[in-house]
1. Looking at structures 1, 2, which one was distance in nm of label points 7 Å out along Cα→Cβ at positions 330 and 362 calculated from, given that it came out as 5.0?
2. Tell me which structure, out of 1, 2, gives 16 once relative contact order in percent (Cα under 8 Å, 6 or more apart) is calculated.
3. If we compute distance in nm of label points 7 Å out along Cα→Cβ at positions 162 and 258 for structures 1, 2, which one ends up with the highest value?
4. With distance in nm of label points 7 Å out along Cα→Cβ at positions 122 and 146 coming out at 3.8, pick the structure among 1, 2 it was computed from.
5. Match the computed value 21.8, 74 of Rg and Dmax of the Cα atoms in Å to one of the structures 1, 2, and report its label.
Structure 1
Amino acid sequence: MANYILLRHREIPDIHKLDVYRKNGGFEAFEKVVTTMKPDEVTEIVKTSGLRGRGGAGFPTGLKWSFMDKDNWPHYVVANADESEPGTFKDREIMESNPFQFLEGVAIASYAVGATEAYIYCRGEFWELTQVLDEKIAELEEAGLLGDKLFGTDYSLRIYTHLGAGAYICGEETALLESMEGKRGQPRLRPPFPPSFGLYGKPTVVNNVETLTNVPPIITNGGEWYKNLGTEDTAGVKVFSLSGRVKQPGNYELPFGTTFRELIYEHGGGISDDRSIRAIMAAGASSALIVADDKALDTPMDYASVRDLDADLGSASIIVIDDSVSIDWVINKTIHFFEHESCGKCTPCREGNYWMGHIIERIHAGQASQNDVELLHSVAKQIENKCLCALGEFSIQAVMTGIERFPQDFEAAIK
């Protein structure tokens, strides 16, 4: 097996060029499914593979595809390229350096769910990258790999890009769809879910960039091959975005089940200035704060194992915090981020984050009392499970776990 499944540009120079990608098996999987397979057969292979969504939720991809309402047409596929989680930078590298594998994944997903139009929703800051994707799509149309009557069949497919405005909330699939329809990017009440009521009210599959980039090698090598990578709970490989206080931050493609210790110390080179590690945020700014003891460091990075630490792996944006950083400072940063990015639709999130922002500023400035720390925790608790989308839940993860697991930092701050 090649060393890389997703970051193939690291071992195949110029794979971002169509001729090089095709020489290395590119678009053979798409041609195979269009000419020899039924859509449901493609979905079954993806189900067998155990591929789960890489955007953070970890929902089984093939299962999501199978939910498409077959009595309501047309169907759409939307690639979620609104990579907006602080600490996450994997999708951008894939789209910049291995774009054709991603586009082939979009095409295979479209065939599997019966879509003849697919969209790539890019965050606003990716405007240059979006122009490059448009050029790649034009190349595919010129080569006869996108367009009408593909490979001599009746199947046709067009792929379009759509540029967002740089809003974090539009990474949530229903807010993304609202934005694509020209509305304000705010989450919808669910159910109905996008596979039954999505873009323009039609059945829609929304998948993350990394998720879709896994699809061509799964079709080529089979579902069982992919299932045997990673762990029983979480199949396959993951691009872990490592940042924070490490010597070698970056993207690392590794099998699920790799431990935090291996990622941070072997691949990331250890802690900056050889200081001691204190905490890990496993899912970017949306994370619970994990106490970085031996148990945590030796925990395999898969969805089930990380939940044993009372945390979530999410999009696997691993932020490392060392002993030079106070946890109240970390929480000050995360609260103000979510306060700024809240869409304002839900009162608990809109008002709660605003309120938490004022309290944490007092605490961090040394102008608060223990009552303020307890008030901060209380406000966070009142946001919990009371919002339409996950942003409200994300905004309180670091707050609640920081106060509960690192009380000494708050005691020091209020003194």
Structure 2
Amino acid sequence: MMAQDAARDVPPPPGIVPFLLVGLVGVGLLAWGAYGHWQRDVAATATLERITTLVPQVRTVAAERAAGPIDLVLPGEMQAFTTAAIAARATGYIAERRVDIGSRIKAGDLLLRIAAPDLDQQLAQAEAQVGQLKAQLLQAQAQVEQARANVNLANLTNNRTTTLAVQGWASRQNADTSQAGVLSQAATLAAAEAGVKVATANIKSQDAVVDRLKALAAFERVVAPFDGVVTTRNVDVGDLVRADNGGTPLLSIDQDSTLRITVNVPQNDAVGVKPGVKAVITVPQLPGRSFDGFVERSSVALDAASRTLTTQVDVPNPDRVLRAGLYAYVTLKIPRTEPAVSVPAEATVFNSKGLQVAQVGDDDRVTWRTVKVRRDLGRTIELESGLSADSRIVYSPPPELRDGQAIERLKPAPEPTPMRSAQR
């Protein structure tokens, strides 16, 4: 009885239907996965085909030949063409002042007058001494005439005495005495003539003293050495000034009819900088205006520390618009030693092969060219090699652009038509 109950509790074996369902589900999943993989493969193949056959639309530009002068912009500070610090050469007091800061002056204009009574007295004394020495010269010349007369008298006396001594009418001693008298008078004449020379030399020496004092007295009138403007005044009427003090100057004068700007030219452009090179000067405080200048001189040798060439640019300033001390920009028009090729900076791409541009051939296919930069001007780049002038290149090439790929050139946008002014 118990065995029959146990036999009734054992479940019957499963049928084939569940296994078929499981198998169908598995086959369906495999089929779905295979279909999805096939769909992705088809999509990838289609995408690759589109990429392969894609003709991108790009904008092209022409590489230009850069044969004109190189524009090199450098900062600089304007300086006066000539600056003079007027110092005192005569000791005295400022008796008169005719100029102040900002006064326009001409060469030879009286600026200051110095009262120097001590110097005037020294000059008067020196001139009086010249007169005294001239009187001494006249006295010495009179002594020479007297000595010459004495020599003539001694010669006549000696001749008579010698003749009488030969004839026996005079003693030999008298003849010898007369001969000694001739020699004595000759020595006196030589001494008198030497006195004349000494007096003449004394006069020349004193004349030199007078000339020196007159030159110093002329400095009592302080005059302008050149045309210009007074920029500094440090004295006023009544101030005591000393000659050759070496301290603060009386006045400072600038010649501003021509201004000078000193700039430092880099080594890359120093070879083309020579006297006569044109320059254009602009000042931030004078917008819309430019001034022409030229290179006047340079240091020839480059500074070893900065590798720059010190260059001076002269700027004519006839209307006195420019002023010394202004900050300015100097654009040097440096002649080229050889022409270069200029391309827009946005037409270049830097990759593993270096800097490249995409050149477009006559068949509208792209060829990547590796180029070498000569000068980077910001928005444009001058190339040294790798591309010829008048070549068509892709402007802002896409990164997926391949070598040999065909492209379609976009038509340039039409230029805007200028608006005509309304007729009244």
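Just so it is clear, none of the values below were taken in a lab; they were calculated from the coordinates. Just so you know, these numbers come straight off a predicted model, no measurement behind them. Cβ atoms are built from the backbone, for glycine too; each structure is taken alone.
1. Derived from the structure labelled 2.
2. 1
3. With respect to distance in nm of label points 7 Å out along Cα→Cβ at positions 162 and 258, the highest-scoring structure among 1, 2 is 2.
4. Source structure for this number: 2.
5. Label of the originating structure: 1.
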